[in-house]
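The data blocks that follow each hold one structure.
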Structure I
Amino acid sequence: MTKTADFAVVVRTPGGPEALEWAEIETGAPARGEVLIAQRAVGVNFIDTYYRQGHYPWPMSPLIPGGEAAGIVEEVGEGVTDFKSGDRVAYTLPIGAYRTRRVVAAERLVKLPEGIDFEVAASIMLKGLTTQYLLNSSYAVKAGDTVLVHAAAGGVGLLMGQWLKSIGATSIGTVGSAEKAAAATASGYTHVIDYRAEDFAVRVKEITGGRGCDVVYDSVGNDTWRGSLKCLHVRGLFVCFGQSSGAITDFKFSDLAGGGSLFATRPMLFDYIKTRADLTLRAADLFAKVASGAVKPRIGQRLPLRETAQAHRDLEGRKTTGSTILLP
């Protein structure tokens, strides 16, 4: 039988989108406890650009970026009992998803329920699970809370708007254009602020009658953190879960005191799905939200896997809305 060639997008030296290279690779067979997957869709996330640029350490070189994907089980290794050939599965891992086929530890996989296709799954495994833990565990949002979300028209932002609406929270989203404002409004945000047209911190205080927010979810980082702290009420929580505008470098604990005994946290998804029990519990909650229609993932862009460099250019240029999917 003729072996099918496998390909991946690799990075040999940290750099810009041009560092992403299409290359033929060897996949290999699954070892004990592993599963071989033929990938059908791969998600793109800002964290992929951090790895590409070398901001995060590489566990191997050359690097294969990519944090979420979905596909079909082709083969299972010895000792695997939860999966079989033909199963529809998805996963999120820090790196390694930008490839046509992949071997993954079975304990890191989840089965896809009927009604959730590969593209939707690949768009929500990282972003959707991020939304789930942010709104349930970093801060347990409840009905009546006032919440600020930056990058409200991004992949996570659009999911958060819908999820917050289902909870009954008052949600405020910031965006950078009229088009993105429309997308954020359509996803359920109570209020949307175009930060290019007005000072979001001033507007938040107007919206909240001077009280401020219970929590701010900030994935932008350097450009927004000071304003984010101004948007919180006394003892409010600042959740920084990304740095699309650059890392926060001049933050001091006195900034929290000056804002009114504020709290701050820098959570990471993989600390919240460290065990299989955590992974399956959060995935089940996410899939239930999608199945109920409360959360409807939006895929804004689809590109061939070999055009990943363009996907990164668009993402870093803030030209995308919703999720970007790569098709192997």
Structure II
Amino acid sequence: MLKKSLLAGLALGLTMVSSALAADPLKIVYIGKNTGNPYFDSITGGFKDACAKLGCEFQFVAPATAEATSQIPIIEAQIQRGVNVIAIAPNSPDAMNQVLDKAREKKILVLAVNGDLVGNEGHRDANILPVDFTKTGPNQVELMGSLIGYKGDIAILSATTEAPDQNTWIAAMKDTLAKDPKYKDMKLVATVYGDDQPEKSTTEMEALLSNYPNLVGVIAPTTVGVAAAAQVVQQRKLADKVHVTGLGLPSEMRDFIKDGTVKAFQLWSPYNEGWLASYFADGVIKGTIKNEVGQKFDVPNLGSVTIGPKNVMNTQAELTKFDASNIDKFNF
């Protein structure tokens, strides 16, 4: 009788543990660069849809501004909340090293998504990028060159001064302009920063037009910046003189393409970054994916994904070019 009672008690205990585990889904948080930036809506959509299929719990949070240290209090709060995964679009390559190390000590999986801790990759577990970011800078220079006949003064309107991804692209742009003879007649006259805020980006664009009367092109490798630059050119009716390109969202740039303010711009699918990050995190924590360089795993809708050097993964091979011929095919 006692033996049966003990067995029954054990069975009940196991059932309770199983129920508790079932009621405690994987918790993923994605920390964006700043609030009010529609670019992160698409990435968040990928996280939400993947988590709906995987049964994980998702939350998006972001600081009001994209300053270097603005994400630290949010990371600390998420550690206290007991999340399993912190995914982050870092505002700085090194300002968060200590707090991210603290998260990893708590067995939290730390993923850089849509940006990386450039030069400090050891403070995160893996990196999800839309494309190989070494291609972004040269691709932007080539697109601008094709718009201006590879000749004239150009400027860059970026996000914040410490944004790791934008700074990587800008360095590659400068290197390409300096070393490739194809671009010898293109002169970079200024690099300015709109802090990923529409108002400041607009002010910086207006200042570029005032300070550089011979300007023929502006590259804005940020969705907020490129939309602001295009709006200024549209309002001043300067599309025939000043060509704007960069990295933009089709939903925000469609009207500028339609009326000829912008001839072409580039980007990728931000949605797929959230989708891939969710499936990767779920697999790593469940043990079905090994977070090791060279490992391959399958992701619905994306196919086979390979973990590259420094534990970096890409969602697509090349940047997508948007122009009048295809802009209506994209809705993000």
Structure III
Amino acid sequence: MNKYLLFRTDRIGDFLLSAILIKSIKRNDPNSYIIVVGSKKNYTYIKTLKLIDEVILYPSNIVEKFFFFKDVFLKKYKSKIALDGKKRSIGACIFGKAKYKFLLTTKIFYKKIFKKAFNKIIHKNDCANKILEIERILSIMNYDLKLTDYDIFEHEKSFQLKKDNGGILLHFDEKWIFNDYIKKYISIEPSYDEFYKFICKIIEKSNKDLHISSGIKDNKILEKLRSVMFLNKDFYWKEHKSHKIFLYFNSTFIDLKKLIHSNSKIICCHGAPTHVASALNKEIIDIYDKSEELFYKKWNSHFRNYNFLHRTNFKELSKNIINLL
């Protein structure tokens, strides 16, 4: 058994990209045993994936940290990979035995001070995109990357039983609401009337059912929409011109993942749902602020069936979305 220890103590979206690396390792090394150290934000989700053999929640108190680092230092690994670039991950990788040690970092001076401690340190500006970073890590271990490695959910049984209903998913989370998101970004928040006309146009243009999911925060627009819909257990619904509008609430990320799987196209602001849709090879209309274009292009270079739009006033944005349907 060859143990690989990967640190991803950040968010779900960051982990989903790293899952491509993990899938490639498992394909190249049938004897691999993958251990991921996660955070409170992604630990529960990572545990649901059969791709991962073991998940460790990074400890929060001093005593737990002591035993965590003691365990990491004493065990032998084939590879230790600090994917999140955090100091705690770097420390855990530097000390202890491993044939290969890798660090991904945004800090240029880390390349100098930790040069001898790692087989390869990759700074954010060393590669044009994240896939090239993955390929560099794999090449040093004499592994390759294949397009099939992008399909990180192919062995998930929960998806094998669910068929694509051909509908469209609109993920209307807090990133659409100005006061709930980054204030320096252009506001794309609609009025309720603008939003309702928009979802009706989606159905009319696509001739498909529309499924609407929300984020971790509720908002007044979806509250008002619910008031004109029928309740059916865990979702609301209403008809519009021989098609249906479904609105889901209190959904977990697992629920959202299943919704993405069961629809043919997703409209969303860039985030973890975008990465899930790409892994499932769904059509994507992705929205992000123009000021972050270079950053996001590093993360989405491998996306399939992909379209993106810049954030702009809702009237213009909704028109651009409808044109892409």
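Taken together, the values in this text are just the output of simple stated rules run on the coordinates, not laboratory data. Model, not experiment: these values are computed from the prediction. Cβ atoms are built from the backbone, for glycine too; each structure is taken alone.
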(request) Kindly point out which one of I, II, III the value -8000 was derived from, the read-out being helix-only ellipticity at 222 nm (-39500 (n - 2.57) for each DSSP H run of 4 or more, over all residues; to 500). (result) I
(request) Consider the structures I, II, III: one of them gives 1.7 for distance in nm of label points 7 Å out along Cα→Cβ at positions 59 and 283 as calculated from the coordinates. Say which. (result) I
(message) If distance in nm of label points 7 Å out along Cα→Cβ at positions 115 and 291 computes to 3.6, which of I, II, III did it come from?
(response) III
